[in-house]
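There are structures below to look over.
Read-outs throughout are calculated quantities, based only on the coordinates presented, and are distinct from any laboratory measurement. In this text the structure is predicted, and so the values were computed from the model without any measurement. Cβ atoms are built from the backbone, for glycine too; each structure is taken alone.
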Structure 1
Amino acid sequence: MGIATARLDLSPLTDADADDLYPALDDPELGRFTGDAPPDGVEELRERFAVWSARRSPDGGELWLNWAIRRRVDGGALGYVQATVDDDGAAVAWVVGTAFQRQGIATEAATALIGWLRATLGVTVIRAMIHPDHVASRTVAARIGLRPTVRRLDGEVVWTDGPEA
């Protein structure tokens with residue numbers, strides 16, 4: 001169930017990815033707009049990834065799909081993309097280590113993710129929740145075809161390619 005692009009390999013995220021991804025994710029700057037603190041060590045990240053690896057929400061109502069983003073050339077871990085799929089479509093998100101930002105990685109990975117969601121699961125509506133001050137994520141969202149709506153969720157702007165945009 002991997003996804004490939006010209007520069008990247010996206011592989012289903014497992015707890016084993018924690019060791020490789022920890023250096024990229026151990027940065028308080030990544031949580032500046034999400035409020036998330038960096039993982040408190042590799043073990044905490046491993047536990048988080050193990051929960052996500054269930055691929056379903058605890059109530060079974062949502063698919064939780066997560067992929068590690070790696071450079072194709074050397075397998076270097078750069079971040080992850082995720083999709084929460086429900087009856088209304090899919091909410092997507094991307095996290096790329098600060099050392100790898102401003103290289104088009106989030107856009108390339110999110111574009112591939114959306115293509116996979118449409119082709120494999122038949123998803124028709126894509127959403128992303130983005131802090132209004134997070135310029136980089138707003139730029140990625142626009143590049144992947146999402147538009148901001150007037151809707152807010154936990155203070156974040158809902159972006160979509162669906163009819164509510």
Structure 2
Amino acid sequence: MPIENPEERAAYNRAWRAKRKQQGMCTCGKPIDDPLLHTYCQECREEQVKLTRKRRMRNRRSKRCAACGELTGSKRITCRKCIQKTKDTQQRYRAACLSAYGEKCACCGEAEIRFLCIDHINNDGKEHRKVVGSGQLTTWLCKHNFPKGFQTLCFNCNQGKHLNGGICPHKA
């Protein structure tokens with residue numbers, strides 16, 4: 001017998017998707033290539049991208065937010081509410097990363113949060129960004145439970161390390 005209450009149906013669907021994900025399976029029944037990073041198989045992700053592009057273009061033409069569909073009233077692609085939601089999410093990810101890897105520079109001890117960034121200890125950031133994507137490091141770190149190989153550095157130490165062949169000028 002089908003579930004008629006929308007809240008119960010949504011709860012059932014969420015539980016069913018979570019069980020499938022825990023088994024490493026897509027909702028279509030195919031295996032997921034990287035369950036930590038993805039919820040769907042490659043084919044379903046490609047289909048979702050196509051549908052999302054169509055929805056976003058349709059919303060853009062009708063002066064609606066590309067993300068939520070609310071009227072923006074201007075040529076704006078995303079409404080202010082969605083922009084703020086994205087900023088808040090990124091700030092939460094950044095704060096979680098800084099608390100996991102230390103809230104001060106590992107080299108000079110700088111503690112001003114606005115100056116801190118996450119550094120690849122083995123100087124393999126370029127290769128890692130090709131896999132993760134540019135600007136997605138904090139999200140990736142949170143979803144992968146803060147793996148080893150990263151540290152907190154201030155911007156100056158991070159740039160100095162980059163320009164000095166992998167060694168911060170403070171330590172050289």
Original post:
Just checking, which of 1, 2 has the largest value of distance in nm of label points 7 Å out along Cα→Cβ at positions 44 and 60?
Top reply: 1
Original post:
Hey, relative contact order in percent (Cα under 8 Å, 6 or more apart) derived from one of 1, 2 reads 18; which structure?
Top reply: 1
Original post:
If helix-only ellipticity at 222 nm (-39500 (n - 2.57) for each DSSP H run of 4 or more, over all residues; to 500) is computed to be -15500, which of 1, 2 is the source?
Top reply: 2
Subject >> For distance in nm of label points 7 Å out along Cα→Cβ at positions 132 and 148 computed as 0.8, the structure of 1, 2 it came from >> reply: 1
Subject >> Top of 1, 2 by mean count of other Cβ atoms within 10 Å over residues 12-19, largest first >> reply: 1
**OP:** Work out the source of 0.45 here, i.e. which of 1, 2 gives that when FRET efficiency 1/(1 + (r/R0)^6) of positions 28 and 92 (r between Cβ atoms, R0 = 30 Å, to 0.05) is computed.
**Re:** 2
Original post:
Thinking only about FRET efficiency 1/(1 + (r/R0)^6) of positions 20 and 108 (r between Cβ atoms, R0 = 30 Å, to 0.05), which of 1, 2 has the largest value?
Top reply: 1
**OP:** Could you tell me which structure in 1, 2 was used to calculate distance in nm of label points 7 Å out along Cα→Cβ at positions 100 and 124 as 3.4?
**Re:** 1
**OP:** Kindly point out which one of 1, 2 the value 176 was derived from, the read-out being volume of the Cα convex hull per residue in Å³.
**Re:** 2
Original post:
A value of 0.9 was derived for distance in nm of label points 7 Å out along Cα→Cβ at positions 68 and 84; which structure in 1, 2 was it taken from?
Top reply: 2
